[in-house]
Structure 1
Amino acid sequence: MGEIVGAAIVAHYPGLMLADEVRIARGNGSDTDLIAGFGRVRQRIDAVRPDTLIIFDTHWFTTNLHLVAGAARYHGLYTSSELPFSLSRVPYDYPGAPELGGAVEQVALERNVAARNVTDENLVPQYATLNIVGKLRRDEKVLSVGSCQTARLDHYLEMGEVLGEAIRRTPCRAMLLASGALSHRFNDLSFKPRHPRHYHPDNVSDPRNVQLDREIIALLCQGRHDTVLDRYPELAAAEYEGRGAHYVQMVGALGGRTCRARATPCSEYENAAGTGNIHLWFDLATAEVVS
């Protein structure tokens, strides 16, 4: 019987993949703390010893179906159509999780949930998966999960429940990684930085989004996922990345509104092109059970 051994929200934006000197220049002499934060997250991953990374990908937009990428292997060269000068000809080669992907589709079929497993190895991963693979994967298998753009909050929670049951039916030790930002409204091309350090929260597109992000982070640190889910309309209004599908599907797999796993920040809260970013680790071992 499989189990979920860890969970985290992790940032993935392309600037994190730039050369050190470029990132440090953007930081007015110091790097983004998200880089050191990847090391802090990986230390926690090492402690729980997963064999599979499940990456909730906020750039893999699907329509009318929840999808998981369950081919046996993914390999090739990736150039981003969005930001080709940040991500160009990036090599990738990693094993998929076909058994888990098949279990997801089987559970979805039984529960009449609109979800399918894509087994075509020519499916090109998105950078919300590839950047996390590059920064956090060692030898684990990887299953990417899409963000269905025609889904509602309850659909995302339902898909998370399907994933949780599929994990239990396989022998995997699963690490859940919600890959994406919090508020995700970009600054436009005429934006003038409010702070010389690009990563400073003053450069997030709207101060109200900073306030919302900080309130949500505080609730997550208290383990109040029920309250965060109740505030989903506010998250949607602040354009949380991928409609918040990365977080909601992850927490759906952890019990939805009953989940009380408390977050520990593994990085500072920072700006990226107007969006709010942070790494948050959820402690599953000490999470209280809500009946």
Structure 2
Amino acid sequence: MKNKFIITVSFILIFRVDLIAAQTAPKTQEPSPPEIGILSMPTVQELGPLVSFGQNVIDKHNAQILLLGAKLSGQLEHFVDVAPSFLYGITDTSSVLFTLPYAVSYKQNGYHSSGIEDTLLQFEYAFYQKSTYSYYQRATAVLSLFLPTGSSTTIPNTGNGSPTFFLGTTFNRTYVDWFIFTSPGTLQTTTNSQAVKYGNQYYYQGGLGKSIFVINGKLLIALILEMDGTYIEKTRLMGAADPNSGGNTIITTPSFWLSTHNFTLQLGFSYPIYQRFNGHQPRIYNAVVGNVAWAFI
């Protein structure tokens, strides 16, 4: 409960302080980079990460429907998911994202499961923005709630069985031809009805993208490389730590990006470059990830 309170109050304070500063600061005309290359596309169609969190702030009243699909393969296991989402720009500096993921096929140690996973409701707010003659940059705060719509009793489980909270921040800089970002965050879990508390997770992420072909305002083709690290604490059952849980992984994901004025396609392949798990846990081999989206501008 203390973690939930701190997360909520921190987000509200960030929002209020930046809002007051924006209202009281003198209005000056900032320099801006040329609207060519990556920056010639609508905000919702500019480059963004495939597997890293956040960076979903779009222009006011713009919307986007998305369908993310992924297959993760590992030692004695595989996980196939689809995740339809709806993204809406509340203002030019804030957005809301709703995702209802579905486990198509989960397999682990001979057990199979499928069904609805935990539902995601995410709010993102850009508390800092700056432009120069050569680039545009933005920092955002991300606050997410995972509702326990999945199952924590199936094997493998499709949900945590209790609410989960996420708090993170992102920073990105976009040039005419390049895009770079970083995004640290934390996922805080709660104890479910089976007295299980899955380990809190800590994310350290970053990446860069490069345009390879552009028709200004009409077509953008690019390549993106992401590095995603995740540290997971041990799961606790009735207060006792499970020795075969938790650990640290770093995964690299190169992806291909294509966007037009309304359509986006992104395809990537994830591969672990570092895995250190506690006790006896199956190893991750690779993951194939794809995303298609349509924007209403």
- prompt: Taking FRET efficiency 1/(1 + (r/R0)^6) of positions 30 and 94 (r between Cβ atoms, R0 = 25 Å, to 0.05) for each of 1, 2, which is largest?
  reply: 2
query: Upon calculation of distance in nm of label points 7 Å out along Cα→Cβ at positions 46 and 206 from the atomic coordinates, which of the structures 1, 2 produces 2.1?
result: 2
query: Which structure, out of 1, 2, was semi-axes √(5λ) of the Cα gyration tensor in Å derived from, given a value of 34, 23, 17?
result: 2
statement: From the coordinates of one of 1, 2, relative contact order in percent (Cα under 8 Å, 6 or more apart) came out at 17; that one is structure 2
- line: Matching 0.50 (FRET efficiency 1/(1 + (r/R0)^6) of positions 150 and 198 (r between Cβ atoms, R0 = 35 Å, to 0.05), computed) against labels 1, 2 points to structure 1
query: For which of 1, 2 does distance in nm of label points 7 Å out along Cα→Cβ at positions 70 and 278, calculated from the coordinates, equal 2.2?
result: 2
query: When Rg and Dmax of the Cα atoms in Å, for residues 86-181 alone is calculated, the result is 14.0, 42; to which of the structures 1, 2 does this value belong?
result: 1
task: Consider the structures 1, 2: one of them gives 3.0 for distance in nm of label points 7 Å out along Cα→Cβ at positions 118 and 222 as calculated from the coordinates. Say which.
output: 2
- prompt: If helix-only ellipticity at 222 nm (-39500 (n - 2.57) for each DSSP H run of 4 or more, over all residues; to 500) is computed to be -2500, which of 1, 2 is the source?
  reply: 2
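We did not get these values from a lab; they are worked out from the coordinates using the rules stated. All figures in this text were calculated on a predicted structure; none of them were measured in a lab. Cβ atoms are built from the backbone, for glycine too; each structure is taken alone.
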